[in-house]
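Undergrad: Each structure below is given as structure tokens.
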Structure I
Amino acid sequence: MLDQLKNIAFRIQIEPLTSIEKAPSVEMVIKVLTELTKSYKSFLEIEFNRNELFKKAAENNQKLVSTIIEDLKLLFVDLDFGSFEAALAPDLASEQYSLWDDDVLNWKQESFADFKSNIIEADYNDIEYQRTVAERYSEEERTLIFTPLFSSFGDGSEYRFHLKDQSNNIIKTFRKPESKIKFFTPKLESKVRRDQDEFQTIQVYARIRKNFKNEKKLTKSNVKEILYYEEVPFDTYPFKPDVIKFDKYHFHLDRKLDCSVQFMDEDNYYIISNELLGITVWGETRAETEEAFSFNFYALYDNYFNEPDERLSSKARELKFLLNEVIIKVEMHEGKEN
């Protein structure tokens with residue numbers, strides 16, 4: 001039965017570029033497989049919803065889609081840890097014992113073959129393929145399938161991601177089609193953007209009454225004069241937090257953490273980065289990007305701050321030292337921050 005699955009599987013190889021004897025890190029393998037699986041599941045759900053019979057059946061059974069996708073989850077049907085080679089296939093060999101009718105069984109077999117040949121094995125730079133994808137999938141559907149898929153490829157600096165044939169020969173090295181990336185993964189308009197006619201962001205210089213209590217309040221009563229102001233087209237005002245809040249953690253810093261804020265007009269997203277700690281995050285809104293920054297700061301704290309030096313690499317010890325310099329107090333608050 002396993003041989004049957006090996007015959008239909010697609011084989012991938014993660015080839016690290018910097019690690020000892022090309023052994024991939026656990027994080028690298030998890031990231032690649034998670035993103036690849038996300039693309040696969042999106043593909044299955046999209047294809048399921050194209051089938052009118054299935055859609056109708058799902059109206060009376062809310063769990064039908066998730067049940068079928070669970071049936072088609074990818075299995076390791078062959079594995080070589082050398083530089084992480086894995087053959088992936090759903091458990092279609094056991095379908096002869098399934099309670100599903102023939103229509104569903106046929107669709108399940110065809111959908112995996114479709115994903116393998118038309119998504120995994122595709123030439124993303126081929127014009128004809130792009131035309132086929134444009135006819136078959138909407139912008140939103142392309143985003144759901146190709147964004148995680150291309151994320152699994154990496155940027156080529158840490159590892160190469162190969163597709164192999166059954167004879168273990170490399171037949172393709174996955175690369176993002178940079179010239180057509182916007183076609184495959186278009187930036188969709190956020191559903192939560194504010195009404196631009198209602199609010200705007202301005203940069204203001206004002207003369208205000210001295211605050212001897214060092215309270216950070218700006219009210220009408222303590223503003224004596226507006227010296228200068230101008231409209232800022234995007235929310236790229238400074239981000240210099242001295243307290244960072246994530247979940248129940250409040251990190252009090254010994255300085256304002258100076259971060260750069262950019263808005264990528266062409267791609268319609270914000271980027272916040274801090275050179276000192278090597279944090280770079282992005283999001284569709286300023287609030288979303290700040291939230292991502294807080295999570296990344298917490299992740300650094302969680303991974304390095306209390307870890308013994310002997311368990312850390314030299315680079316990680318440097319980062320731990322910086323965190324110990326920057327963080328002066330960590331408070332725990334009940335409940336999550338809104």
Structure II
Amino acid sequence: MVDDELFVAVQEHPPPVGPSPGDGRDAGVDRGKRWTLIALVVLGLGLIAAPAIFQMFDRAPAGGQMIDEFRPFMTQAEITKLRGFLREIDAAATEAESTVDPAAAAGLGLDRAGYRQRLAYLAEFEAKYPAIDRDMSDMLDKMGRNVDNFAGVDALPSFALFPWFFVIPGVLIAGVAGYALVARRRGRSTRVASIVLIVLGVGLIAAPAVFQMFGRAPGGGVMINDFRSLMTREKVTTIQGYFITIGVGEGELRTRAVPAAGLHPGDAAAVARFGKDWPRINREMAPVVGVMSDNVDNYQAVDALPPFPLFPWFFVIPGVLVVGLAAVALRRQGPEATADRQ
């Protein structure tokens with residue numbers, strides 16, 4: 001009898017139907033997880049877009065070409081050899097002015113002004129030599145102090161691959177996060193997707209350490225900054241012109257000034273050595289300036305990229321964000337995690 005009365009009471013006054021106290025929290029967790037996954041998709045798309053924003057597909061291969069073409073000259077042995085050539089030119093220019101010119105002017109019966117007018121190419125070489133010495137010494141100094149920086153950059157993966165170091169992780173992150181969003185809408189677990197995203201994020205964080213970017217990239221930045229005043233069309237054209245000035249000056253010194261001076265053998269040893277060695281000096285120094293000229297545009301492309309010291313952080317910061325967001329998504333498993341446990 002009591003059971004019948006209880007049944008009637010339940011029928012007449014059914015318990016309220018509605019969300020349980022925990023339903024609101026579960027809905028909030030689910031919405032939070034959705035926005036976390038959306039943020040991961042956006043982050044992946046940002047990585048994909050970065051190379052296009054910074055024009056890396058054009059600029060990075062230009063940098064790779066520049067590195068390849070400078071490689072034969074960016075060694076201490078090569079730079080030491082080039083410095084030796086410059087010292088030889090300096091000794092010859094000094095000896096020509098101090099020893100050959102006075103004797104040659106006397107032999108030709110000319111005063112200083114008449115001599116300089118008669119041997120105009122030699123006079124131009126001697127007048128321009130201080131600038132020649134200054135600019136070419138500066139070039140070799142910059143190359144010399146950046147040999148280690150160049151080697152560090154050269155040891156990085158090929159510049160042509162740099163855009164893909166952003167695009168490929170971006171595609172994977174956006175793809176996995178997008179898959180997780182679809183799985184969440186269908187009530188499936190996203191635990192595996194979240195773990196995969198954490199692994200991808202850790203990979204991004206580890207990449208700069210694997211490739212030693214924290215040590216090598218700042219050195220590349222120093223080199224790029226150091227070469228900025230050198231790698232201009234105006235500067236390169238000026239240095240190329242020096243070889244013409246030296247060449248015609250050496251020819252006039254050897255064929256006209258030295259015979260007119262009538263000096264004894266050994267009185268102008270530096271000039272004699274320079275006359276003998278100039279073809280080799282020109283042959284081995286000119287290619288350095290040729291490489292500079294060929295790579296002015298490539299250098300400007302690299303210089304237009306973000307500063308080298310920032311490159312490691314372009315991997316670390318997105319990696320940290322991916323790991324953090326994926327970890328949040330992993331904790332916020334929501335109703336489907338409960339279903340999995342049941």
Structure III
Amino acid sequence: MPKSAAKAPRNELAKHTEKVVKEVLKTTGFVPEKEIYRNYDNSKLDYQIRSLILKGVFGKTPAVLKFHGLKNESQDVEEIEKFNGQNESDLISAPTVLSHRAWVSSKGYGYTIFGYVDAPPIIRSAFPSKEELSDFLRFYQEYKTRAITRPWIKTPRGQDFSSAYRETADLWIRKAKAKERLAERDYIPYYKTLMKLGDAQISQIPAEFMHMHLYPEHILKLDGGKYLLLDHFSWGYRRQWADLSYMFWKTMVGIRDNEFTGADLFDYFKAWRLKLKEIPVVKKDRNFDRKIGLLVLERTIGTIIGDIGSGKFWETTEGQSYFKAALRREQDFFELLSEDYK
């Protein structure tokens with residue numbers, strides 16, 4: 001069968017969530033207390049569940065049970081082993097795996113049980129304190145120099161990073177059109193600007209190996225100045241400093257204030273950027289300001305089209321109450337930031 005005609009692996013977690021959960025609970029003896037997270041496949045217009053996490057007890061040990069709906073997400077145990085094999089940091093560690101079954105085609109799902117750690121994320125709100133930001137800078141330096149000492153994933157042969165921004169933005173466009181939540185005037189002008197900047201500038205930023213979804217909730221702050229790094233299926237290649245742009249973006253999308261303007265957000269970004277330049281590995285890059293600005297522009301298009309334009313939060317009553325103000329804020333922020341690159 002030609003590759004293009006091959007069927008995608010089935011996702012039983014999305015199709016039969018309750019059935020899958022009952023089956024795994026019975027098999028493992030895991031006793032659930034509450035659901036703590038659902039993640040959706042952002043490549044699907046209907047937002048199929050890709051993972052589900054329950055907090056509970058495994059044996060007598062506090063634990064979390066993570067269901068893998070997609071094949072690639074069941075590889076996090078293998079990735080943890082590879083991470084541990086090269087990690088030279090005494091401060092950053094990976095979760096403890098208590099039980100695991102890899103995704104198999106006959107089941108259409110997999111699962112992993114991790115030891116539960118009761119610890120806060122490194123940044124706990126959309127507006128991090130000075131202490132939280134300083135703590136993140138310390139973490140990031142350690143992560144870049146001692147937690148990642150050598151990539152264990154080779155750059156995919158033939159992968160063209162120069163057009164990755166375009167492919168991602170095109171996916172967001174398709175999702176936004178399917179939702180019919182935005183008028184084209186709400187996003188097409190910004191999309192066109194990004195395409196021009198991307199062809200001329202974003203495509204020139206080199207790719208690096210990193211944690212591709214470095215969000216505040218993926219870094220837990222432990223006692224003794226140590227950190228637990230989560231989400232280990234997310235190792236791979238993105239443009240240099242993309243992990244920093246994701247950290248900023250994740251705080252940015254958490255702003256729930258209708259009085260917070262695009263100009264306020266621009267000042268917020270500049271304060272973040274100034275602080276990030278205190279990190280020793282960042283100081284070495286004379287082009288950091290230009291690179292991080294371009295990457296945040298790409299993240300902002302994702303916020304406008306991918307999050308506000310088609311994200312599930314914006315369908316809720318709470319989301320709708322912020323919708324107009326958030327859209328206007330992101331649009332104005334994009335205009336202000338892109339002026340430096342036109």
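Readers should treat all values here as calculations from the given coordinates under stated rules, not as data from a laboratory. Just so you know, these numbers come straight off a predicted model, no measurement behind them. Cβ atoms are built from the backbone, for glycine too; each structure is taken alone.
Undergrad: Matching task: 2.6 is the computed value of distance in nm of label points 7 Å out along Cα→Cβ at positions 114 and 258. Pick the structure from I, II, III.
TA: Working through the options, I get structure II.
Undergrad: Something else: Here percent of Cα pairs over 39 Å apart has been calculated and equals 47, so which of I, II, III was it run on?
TA: II
Undergrad: Right, here's the next one. Computing distance in nm of label points 7 Å out along Cα→Cβ at positions 154 and 186 for each of I, II, III, which one ends up highest?
TA: When distance in nm of label points 7 Å out along Cα→Cβ at positions 154 and 186 is computed for each of I, II, III, structure II gives the biggest number.
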